[in-house]
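Every number here is computed from the coordinates shown, using simple stated rules; none is lab data. Every value quoted in this text rests on a predicted model; they were computed, and no experiment measured them. Cβ atoms are built from the backbone, for glycine too; each structure is taken alone.
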Structure 1
Amino acid sequence: MTDQPLALTVEQGLLAEQDLLAAVCRGERDNGVLFWRPTDQALVMPRRMSRLEHFEAASAQLAGAGWPVLLRETGGEPVPQSHSTVNIALVYAAPRSEGDQGRIEKAYQRLCLPLCEVLQEWGGVASVGEIEGAFCDGRYNVNLNGRKLVGTAQRWRQAAAGKGPVVLVHGALLLDNDREAMVAAVNHFNMCCNLEQRCRADAHIALHEVAPAAPWFARLSQAYAQVLAEVPLS
């Protein structure tokens, strides 16, 4: 275990997540958690968005503005990634004992609830749910003091030898305040592609705005090690 998240380009980070997912699918490890922080910046979005009519033109404009577009395997909407972001990827095989029903919600709970508990330890008001005006808004945002702090998504794959499904549940946490530039990048893309959604910077919050001295990496590493230790292996 390192004492800092891995420093990777956004492209390298996305590949590292897929490598961890593949390793669990192959049975090389039971589970894993990956923390990484970008050394560059990019606007990351689901592969399906590459089929938008004006995608190529929008991508060229965003690249010219310093936000190259990258595609990811999880769902959702465009998400800006920069050094202000910390990514958490939790990967494990779905326990047969838990059944198939509710496994998506259970994966989100395993990611979101430890975050909420840690935020409350530091005096914040934590919640899970949608936030109007946030980019890539969703039911499983982790929110701090009524504003979006973490966006979440999932990717499921089938393990080798019929061993069942494996999940990569991902969170992108805003550590430092880069809200204005991030929202501008998302809104620029949406405008270029004639998408109606417009995001607001004040719908988001960075952890360091509320708890600048919090030992977030050590505490979250401990929390997710405990989560994985409690996942049944069958």
Structure 2
Amino acid sequence: MGNLLKGISTFHGAVFPNDSALYQKLAKEGQRPQALMISCADSRVMPETITQSGPGELFVCRNAGNIVPPFSTANGGVSSAIEYAVVALGVRDIIVCGHSDCGAMKGLCHPEILTPMPNVAAWLKHSHAAYSIVCEAYPADLSGPDRVRAVAMENIIVQLDHLRTHPSVAAKLATNEIVLHGWFFDIETGEVQVYDGAVSAFIKVKEDQPLPAAVTGRGRPRITHQTANRAGGVMS
């Protein structure tokens, strides 16, 4: 705690004065973050540091395993953060960010670790699909670290699927007002790989290249009386 208190003092005395005008503006005008990032709570994963974002630029929701429960499950903090970011703040990008050496993914691969942590075990049920994919579709002799890495990457894709079940997100996708992204952060190298939905793979990106998207809007036309009748009379 001593280090934390020292950090608070340093921030207030040496860091804050340089950005005081920005903080005053944010206090008066409110926040308008560029994106929502749903990342793991792992202390080694710092979204603002990874993206070099400043105050007010990134709306962050962190939890064990960067999980997005499907909308049909009980209401919770993640679902509320998503809805608030999309509806109230108007974010146009949502990022699900997983990482290497993830303790939550290790728990999926080694369930015995979770025995004394029933709440964590229950939470990770939202990621079981990722583990099942690796068990069925990946080589059986995949090494321990490689298996955890594969589960972490598949988990990002699973959570993106869950994200699409949220009404606020589904509505914005239908009108091309939001884009979903999947990122994988490698702690050891500092590299970020991005999921490209067009090729169904994580790829390395360069600053001078367009950022691939995992899921883009479909731009589905609004259903009218006539189109509803042609589609089978879903509207009277």
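Just a few scattered comments:
- Top of 1, 2 by distance in nm of label points 7 Å out along Cα→Cβ at positions 37 and 141, largest first: 2
- With respect to FRET efficiency 1/(1 + (r/R0)^6) of positions 29 and 77 (r between Cβ atoms, R0 = 30 Å, to 0.05), the largest value across structures 1, 2 is given by 2.
- Comparison of 1, 2 - label where distance in nm of label points 7 Å out along Cα→Cβ at positions 109 and 189 is highest: 1
- Source structure (of 1, 2) for relative contact order in percent (Cα under 8 Å, 6 or more apart), computed value 23: 1
- Per percent of Cα pairs over 25 Å apart, the highest-valued of structures 1, 2: 2
- Distance in nm of label points 7 Å out along Cα→Cβ at positions 69 and 213 - structure with the largest value, from 1, 2: 1
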